[in-house]
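Next up: the structures, one after another.
All of the numbers you see were taken from the coordinates with simple rules; none came from a lab. Keep in mind the model is a prediction, meaning the values are calculated, not measured.
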Structure 1
Amino acid sequence: MTDRFSKFLLINCISPSNFMIESRIMKILFLEPFFGGSHKDFALGFKAHSCHDVTLVTLPDRFWKWRMRGAALYFVNIVKDFSKFDAIIVTDMVDLTDFLSLAGKDLPPVFMYFHENQLSYPLSPRQTRDFHLGFTNIISAFAADKVFFNSKFHFNDFIKSARQLIKQMPDFRPSWMIEQIKQKTKVFYPGCDFEPGVIELSKRNVKTPLIIWNHRWEYDKNPEFFFDALSILKEKNISFTLALLGEKYDIFPDIFKKAKEKFKDEIVVYGYVESRNEYVNWLKKGAIVVSCAIQENFGISIIEAVRFGCIPLLPDRLSYPEIMSEELHSKVLYQKKEDMLEKLTDMLVNYQEYLSLQEKLSENMEVFSWEIIVKQYDQTLENFL
């Protein structure tokens with residue numbers, strides 16, 4: 001099948017096995033109260049690749065607690081007629097019970113997508129857990145017609161945390177909700193912005209391998225652990241260069257400012273790169289991508305880096321064992337700090353030996369491309385109606 005013909009079938013929602021039958025084009029309303037980062041990427045990716053007609057209504061990515069309390073009011077005020085849509089998709093920062101009570105009677109099915117949740121999201125040292133917001137996630141999932149989680153790890157973590165919170169209720173505990181949420185939940189990975197098929201991997205500098213950090217500059221990505229490990233490597237005179245990419249806000253951990261000075265001889269780029277092409281070019285130059293995260297429900301930044309040729313070094317927890325092939329776990333996952341240092345040292349010193357993994361790892365990531373992933377979403381939406 002030619003690429004042009006495949007694209008024709010995809011755009012027109014026609015099954016390649018029976019291309020004379022055209023699916024109905026659905027009108028989908030996508031409500032995103034936190035339009036930034038992975039939330040923004042997901043919404044735009046779904047809209048761009050779905051074979052259905054997707055309308056986006058969004059709010060800026062700030063004041064997230066107020067979004068959870070007030071986004072439903074904004075959406076019911078700005079969207080005058082929900083009945084003209086075939087389905088509604090909301091994400092985890094919508095209080096869905098508020099929305100359903102205010103949006104009127106003629107609502108289409110409502111699907112809820114969880115990027116993260118407020119039951120188990122790790123807190124910074126200055127924060128305390130607001131269990132009201134966590135309970136909002138629970139009853140919103142219960143109220144939805146269908147629930148999607150972005151990884152098996154995230155789904156299991158949510159269910160475990162939801163059970164723990166409900167047990168804290170003094171009486172009349174609605175533990176029965178958990179089983180009903182489980183029955184209507186599917187795990188659908190978010191798509192990534194690269195095309196399927198074999199891609200040409202760029203040549204790397206094997207003498208001074210480039211380490212990529214392409215995560216958000218926030219506490220939950222554990223930058224202290226990362227820079228501490230690099231300090232030890234530098235003291236041992238192990239050569240590397242460093243690209244500090246990833247999204248950062250006006251306020252970010254001070255450790256990045258200290259690292260800018262400490263690793264001034266190693267850093268080749270410092271800060272978020274606005275251009276997608278420039279960002280991908282840095283990934284193509286990268287040798288190793290490292291994560292030290294204490295929170296990661298999927299890992300788009302890692303998948304992108306690996307797709308373009310970086311060798312990953314990741315903690316053996318969170319979503320990482322799920323997205324990496326089990327046969328490669330011993331090479332790309334680490335247990336504790338000592339294990340991480342040992343493996344990172346070996347990757348830097350003997351990087352040439354790891355080049356044989358590049359192509360296999362890159363091919364493994366192909367399944368996460370939007371062109372492939374979106375078919376699961378479209379099919380589920382169609383089957384539900």
Structure 2
Amino acid sequence: MVPVSNDPTEQVVAKGAHVAALTGLRGFAVLAVVTVHASAVTDYPWLGLHTYGPISLFVLSGFLLFPPWSRWLLGMADKPSVATFAWRRVWRIFPAYLVTFALVTLLYPPSRPSDAAGWLRSLTLTQTFTPGGLTAGMQHVWSMGTELTWYAVLPLAALGSIALARRFDARPARAITGLLLLAALVTAAWRWMLSLDARTADELLTWSFWFPAYAVCFFAGAWISHQVVAVAPTGPRSRRHGAALRFAQRPRLVLAIALLAAGIANSPWGGGWGWSLDSNTERTVRFLFTVALALALLAGIGGAQPGTALSRAFSAPWLVAIGRWSYGIYLWHLPVREILLDQMTPPPSVIGVVVWLAVQFAVSVPLGAATYAFVEKPTIAFARRVRRGR
């Protein structure tokens with residue numbers, strides 16, 4: 001799911017110095033998603049960074065949404081309003097999704113749910129609560145249901161952090177580290193549980209999309225953002241930076257780790273391509289090294305000083321624009337692929353694949369930009385006005 005945080009109160013990380021680069025990072029993630037899904041139906045299904053897109057976006061979501069809670073935990077601000085947080089999240093996620101879903105079901109009949117329960121699940125983003133609940137052309141919205149679960153867990157996690165800190169007379173950073181370790185255990189246990197039984201493809205693909213399978217991604221992003229907030233100019237100074245920030249100050253190491261993790265994650269050690277049912281070892285390798293890639297890039301941008309080579313690369317205007325439109329691009333790209341497949345067959349040659357990818361982007365990007373301009377921006381502004389009025 002694309003982290004869809006365009007609200008200024010949710011983007012103030014290191015006083016906004018990295019907002020452009022973080023938006024560009026979101027754009028890079030959605031480009032990876034489109035590339036993987038477009039190449040999956042060609043003779044070159046290995047193209048792209050497999051599983052990187054959703055994992056990177058989950059990590060970014062943890063990073064972008066946790067700072068208000070960090071400031072509260074550190075005594076720098078009042079406790080965030082859960083009602084305001086929920087209001088913004090609902091208005092940020094659902095309008096664009098519902099508009100896209102309505103149009104897709106009109107244009108592409110296979111995307112329509114088969115019964116009333118299916119329609120209800122699709123409208124509420126709870127499709128993964130039942131095996132086979134995702135419909136053709138809309139399979140990618142599983143990540144939005146996972147994201148919604150994070151919105152429910154986030155306030156509870158922040159409250160748990162301060163309760164742990166007070167209970168053990170510890171700094172909030174240690175409590176958040178404890179929650180990260182707990183999330184890692186939950187993710188490991190969930191993925192291990194899925195490997196125990198011989199399940200159907202629908203069951204495996206459905207249950208592997210639930211929040212516990214990705215809890216460590218969200219909490220790792222929150223862990224990094226807390227370190228950034230803790231050493232911000234307006235925040236308390238620690239004697240030394242956290243581990244993520246010390247890592248971020250070594251740009252060559254960041255790049256080396258990112259390249260190594262990307263290479264291993266997308267090698268045969270990580271399994272096959274697309275929706276293949278790989279072995280548990282292969283899935284684990286791809287997951288762990290993709291998480292390492294996502295965290296390395298996030299730390300190297302969000303935790304480093306402004307102006308680094310990595311930050312400048314992800315601040316490229318065209319990539320920032322893609323990041324701004326990323327939610328709409330994400331929503332549209334898979335139904336666009338399915339509709340195009342009804343009209344043409346991806347050519348087998350390398351040039352044909354390049355043309356196929358170009359057509360995918362040529363259709364998905366303008367649709368994403370239009371969705372941002374005519375649906376996302378107006379509804380965000382409306383929700384803000386209503387909430388301010390209250």
Structure 3
Amino acid sequence: MINIIVFSIVALSIFIYTVINLIRKNNSNYLFALIPEFVGLIIDFICIFFKIDPNLFLLLIMYIFGLIIPIILLILEKKEVNIAEIVNIAKVNFYENKGQHDLAKKQLIYNVNRYSNNFLSHQKLGEWYEKNGELEKAESEYLKVIELKPKKYENYYKLALIYNKDQKKDEAIEILKEVLKRKADYLDASLCLGNILYETEMYKEAINVYQEALKYNPGEYKLYYYMGMTYTRINDFPNAKEYYKRAALINSSLNVAKLNLGQIALIFKDYNEAEKYFMECIENDEEEIQAEAYYYLSKIKLINSETILAIHYANIALELEPNLINRMEKDIYFASILGKVKIKDNKISKTKLSKEERNIINYLDNTFGVVQTLTLNIEREETNRQKDERDY
């Protein structure tokens with residue numbers, strides 16, 4: 001009977017504490033604690049009133065409902081885990097799994113209106129708005145999320161992504177800079193900020209961001225690759241080459257970096273090194289990279305007057321990517337073999353490369369074209385000069 005009396009005192013104290021907090025804080029979390037407490041106290045009251053000596057099973061139920069569950073729920077409340085919020089989000093997930101998206105949205109809107117500090121519901125509603133292209137509303141929800149949880153930096157990052165998608169690049173840049181002031185080793189924020197600066201052609205600023213990120217993430221190949229891309233855009237090819245090499249060393253399957261290295265070697269007329277990288281590219285399973293590699297191998301063979309091999313490589317390139325014929329037709333090197341290659345109907349290409357990766361490939365290709373044109377002009381002028389000297 002002593003156990004019952006001790007249980008009664010402890011359980012009643014917890015019950016009173018919960019009621020006071022419910023009234024004072026008007027927090028629905030306490031309701032979830034009160035219900036099991038009430039069940040435990042009712043069993044306790046029946047045992048005392050009818051002088052029942054509870055067996056082990058009954059004691060277990062009393063302790064679970066009257067003490068264990070309420071204490072766990074109160075601890076969760078102290079850790080700012082909102083039980084009502086979790087229950088409401090569970091309803092939203094249930095509706096979504098059933099394909100009832102309108103009901104899910106209504107539940108979310110109800111949640112944020114009924115519980116204005118419902119962090120998970122604001123976050124989920126923001127994701128819903130973003131997914132459905134309502135970016136202004138998504139921004140509003142994420143601003144509320146940040147207000148509720150100012151130390152959860154991933155929400156700043158998500159807001160920056162929405163700003164960027166909504167073409168508010170200045171706002172995205174500012175919020176990412178603020179995040180990195182507080183958490184300098186946040187890799188995703190660094191990559192996002194560097195990429196936005198790159199997109200807006202602020203290349204030196206992007207390099208600074210990537211270099212700072214490398215202090216905390218020296219093994220992240222993406223940082224090296226993006227550094228290579230950025231140095232490429234400012235025509236600093238030695239540095240670009242160095243960072244592409246590091247990226248490919250860390251991630252041996254990063255064939256786009258090897259392709260870029262081959263293109264840079266072409267620009268500097270190091271045809272042996274270029275051929276080595278392109279040969280490595282054709283050993284991977286990415287048809288798009290293979291096609292580019294065969295295209296450049298064909299070009300190298302044309303430069304070296306190896307016509308038969310050039311035609312062979314050109315045909316493989318066109319087999320993989322028929323649209324390459326458009327580039328071949330514009331390239332002076334391919335003029336001599338266009339009548340000998342197998343031209344297929346163009347097709348809609350399915351690219352796995354990002355827009356930035358494709359732009360870099362095209363940029364390096366154009367740069368090589370410019371360099372070769374200048375070289376040919378210089379050689380032509382030199383030939384004409386020598387002829388004029390002989391004639392004189």
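Structure data summary
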quantity: At a computed 60, 39, 30 (Cα extents along the principal axes in Å, for residues 89-248 alone), which of 1, 2, 3; calculated: 2
quantity: Entry that produces 28, 61, 11, 0 once P(r) over Cα pairs in 20 Å bins from 0, in percent is calculated, selected from 1, 2, 3; calculated: 2
quantity: Winner on relative contact order in percent (Cα under 8 Å, 6 or more apart) once structures 1, 2, 3 are ranked, highest first; calculated: 2
quantity: Parent structure of the calculated result -22000, given that helix-only ellipticity at 222 nm (-39500 (n - 2.57) for each DSSP H run of 4 or more, over all residues; to 500) is the read-out and 1, 2, 3 the choices; calculated: 2
